[in-house]
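**Student:** Before anything else, here is the set of structures, which you'll find just below.
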Structure P
Amino acid sequence: MQTGPDQLLDPPLHFDALVTPHRSLGRKGFVILMSGVVAVNLVAGIICLLKGAWPVVGFCGLDVALVFWAFRANYRAANAYETVQLSDSELRIRRVDRKGRARGWSFQPYWVRIELVEHPDESVDLYLVSHGKALEIGHALSSPERLDFARALHRALTRMKAPAAHG
């Protein structure tokens, strides 16, 4: 069931996860990489210019611009995230895309089950299933991370549903 994405869950939270896309290159690494790309293209451009192949200089500049644009698009996509929260009364998923648009889904935790779909290429998809409807979660995670995430969420659901937790 879809829900308003900005509503807060009542405490206590039994599970609270933030899933973000992996970015292995930080700001410092980006500056170092772009400096290298600029230096290599500058040297290549100067060599080509000295040999009379002046049109190559424009392509070297285009090369730098395209690499910069690709990283800029990649970093913009890193603004996306997903939250998974479990309270006594609700399992809530909130997904925010790279432009900041939020969507939310709510499940009754006693009826939801976790389903893993394994593919021949050894990738794994993670779904929350309830009342005939399924929602894929953890898309930004690698397959091993999805398995770990599924185990952790399953443990939290099991503990929350246990009679001792409410007695």
Structure Q
Amino acid sequence: MAPSLNTVAHVDLSRYGGTWFEICRLPLKWEPRGARDVTATYGLDGDGSIRVDNRCLDEDGKPTQALGQARPVDDSNARLEVSFLPEYLRWIPFTKGDYWILRLAEDYSVSLVGTPDRRHLWLLARRHDLPQAVRDDYLATARAQGFDLSALITPAQSGTVVPISG
């Protein structure tokens, strides 16, 4: 069994809020391999939970959106559980995914997020054009924590958040 993942000591959730561009990820069954302009926008709610608004263009260029909610599971705020079920179903056990912040730039400009089983990983940045040296440095952290990056996906990014009509 692999050792537990190391997370950052503390996350200021108000600073973590806002829009993040997905620089790369390990494959997810619910996100098309060819998705592009992938973003995640987080905002604090009054009850301490976090609104999650994930957007992308799918493989056919169609805008898609997934709305969810995240909650810290400890006082560090570095380990969260996220659910994308409709609000009235979020009480059901075993319907939440782990979102553990493994590394975070001091200025909250880059974040490395993973799951404790090491199957899912995201490298996120406030800008869509993260320098290669920074990307490589953060991915070296993922490798050191036991992530297999052979299936890493790097979505195309234009630097814009996909608008959702309706």
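**Student:** Hey, helix-only ellipticity at 222 nm (-39500 (n - 2.57) for each DSSP H run of 4 or more, over all residues; to 500) derived from one of P, Q reads -14000; which structure? All intermediate terms of the calculation are to be shown ahead of the outcome.
**Tutor:** Values: P: -14000; Q: -3000.
Among P, Q, the structure yielding -14000 for helix-only ellipticity at 222 nm (-39500 (n - 2.57) for each DSSP H run of 4 or more, over all residues; to 500) is P.
**Student:** May I pose another question? Please state which of the structures P, Q yields 24 when relative contact order in percent (Cα under 8 Å, 6 or more apart) is computed from it.
**Tutor:** Details: P: 24; Q: 29.
Only one of P, Q returns 24 for relative contact order in percent (Cα under 8 Å, 6 or more apart), namely P.
**Student:** Assign the value 0.93, calculated as Rg/Rh (Cα atoms, Kirkwood Rh), to the correct structure from P, Q. Numbers along the way, then the final one.
**Tutor:** Working: P: 1.21; Q: 0.93.
The structure behind it is Q.
**Student:** So, one more: Distance in nm of label points 7 Å out along Cα→Cβ at positions 112 and 144 computed as 0.7: which structure among P, Q?
**Tutor:** On the way: P: 2.7; Q: 0.7.
Here the read-out was taken from Q.
Here, each number is a calculation from the coordinates, and none is a lab measurement. Since the structure is predicted, the reported quantities are computational estimates derived from the model, not experimental observations. Cβ atoms are built from the backbone, for glycine too; each structure is taken alone.
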